[in-house]
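Listed after this line are the structures, all set down as structure tokens.
Every read-out reported here was derived from the displayed coordinates using simple, explicitly stated rules and does not represent laboratory data. Just so it is clear, the structure is predicted and the values come from calculations on it, not from any experiment. Cβ atoms are built from the backbone, for glycine too; each structure is taken alone.
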Structure P
Amino acid sequence: MKRPKPGASKTPPHPIAERLELARHLPFLLSQVSRMLSIGASRTFQKHFGIGVREWRVIAILGDNGPASAAEMVGPAAFDKATVSRAVKTLEKLAFVERLPDHTDGRKQQVRLTRSGVDLHDRIVPLAKMRAKVLESALTAQERAQFFNIIQKLKNQIEWLENEERDDDI
């Protein structure tokens, strides 16, 4: 006689009114792809450089944009403020970033790369570009152009949706 699986119920589940169909649900798929990329990057960067993807995003943002407050990095990093702050603390302990007073607002601090942070940035960028190139190689040049256009449209739509939901207090 077959044993029921642990947690399996003998009664049928409650009926679902409408399936989400995750295999074709765009937010789920984008999240899934993003998570897969983050896990792979984190594993690679941890193995070779001793930092995870959170710390790398902070380094990359500072490398591209120069000094910034933790709050200014939240949007570009696609993390909440607490995650950015933890990444900055980790990088500070490793001496890859330093905090400086913000001359325009005494309550804020600016975070900037140290010399060793710049060196780390410059060692990681070729690997990050190679990973992107491998990923993009699955697409033709026309598909890549379409993809970047589509991503921008989706970002614009997400901003609109967030504003609508904020205003409607759903």
Structure Q
Amino acid sequence: MDLIHKLTITTLLALTVVTAGMLIQNHLTVTRLKVVSVSPQVNLKQAYAQQIAKDAVLYAPVMQLLEEKKFSQAEEQLLEIQISHPDNSQSLIYGAKLQYAQGQSAATIHSYRLAVDKTPDYIDKNTPLFMGDMIMDIISETRSKLLREKKLKPGDKSINVALEDIYYLQRRIAGGCE
């Protein structure tokens, strides 16, 4: 064998080794990406489940008092929870439920708006926290009341603010940008 044949064979062997190395590296990278892409979803589902379970226990006394129509006691209990857990937006949801039970339409809508702004998952259909349908039901019921009140009290700014909150929530739930 002459020198050119030896160089050609050596070059082909080197290219084969480099190509095999690249294929193995690509396979390992793809495998790692598959593991990483699955893990956050599993962890996210677990985090949602843990948060929902924790909130169920935390807010159980408030729900019990709300069902018994002991509104002032429920408000006190909710305030204690808000003080001890200021970052938990679920307090806004329970506050809205409490306000709704007491017929405070404008305050209810505003609390839902604050909750949605703080935790957009409440209007994301792909999360277990989704409550967009329930909010839309309350909006439908409340909007008609507020529109009647607006006719009776055209200068009342609180009614206009509540209607703006309603329109904002409708856009957000429908998927509009804000």
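When distance in nm of label points 7 Å out along Cα→Cβ at positions 23 and 55 is computed for each of P, Q, which one produces 5.1?
Working: P: 4.0; Q: 5.1.
Structure of origin is Q.
Matching task: 1, 7, 12, 13, 12, 11, 8, 5, 4, 3, 3, 3, 3, 3, 3, 2, 2, 1, 1, 0, 0 is the computed value of P(r) over Cα pairs in 5 Å bins from 0, in percent. Pick the structure from P, Q.
Only one of P, Q returns 1, 7, 12, 13, 12, 11, 8, 5, 4, 3, 3, 3, 3, 3, 3, 2, 2, 1, 1, 0, 0 for P(r) over Cα pairs in 5 Å bins from 0, in percent, namely Q.
Out of P, Q, which one gives 9.5, 27 for Rg and Dmax of the Cα atoms in Å, for residues 63-102 alone as computed from the coordinates?
Corresponding structure: Q.
Have a look at P, Q and say which one yields -27500 for helix-only ellipticity at 222 nm (-39500 (n - 2.57) for each DSSP H run of 4 or more, over all residues; to 500), as calculated.
Traced to structure Q.
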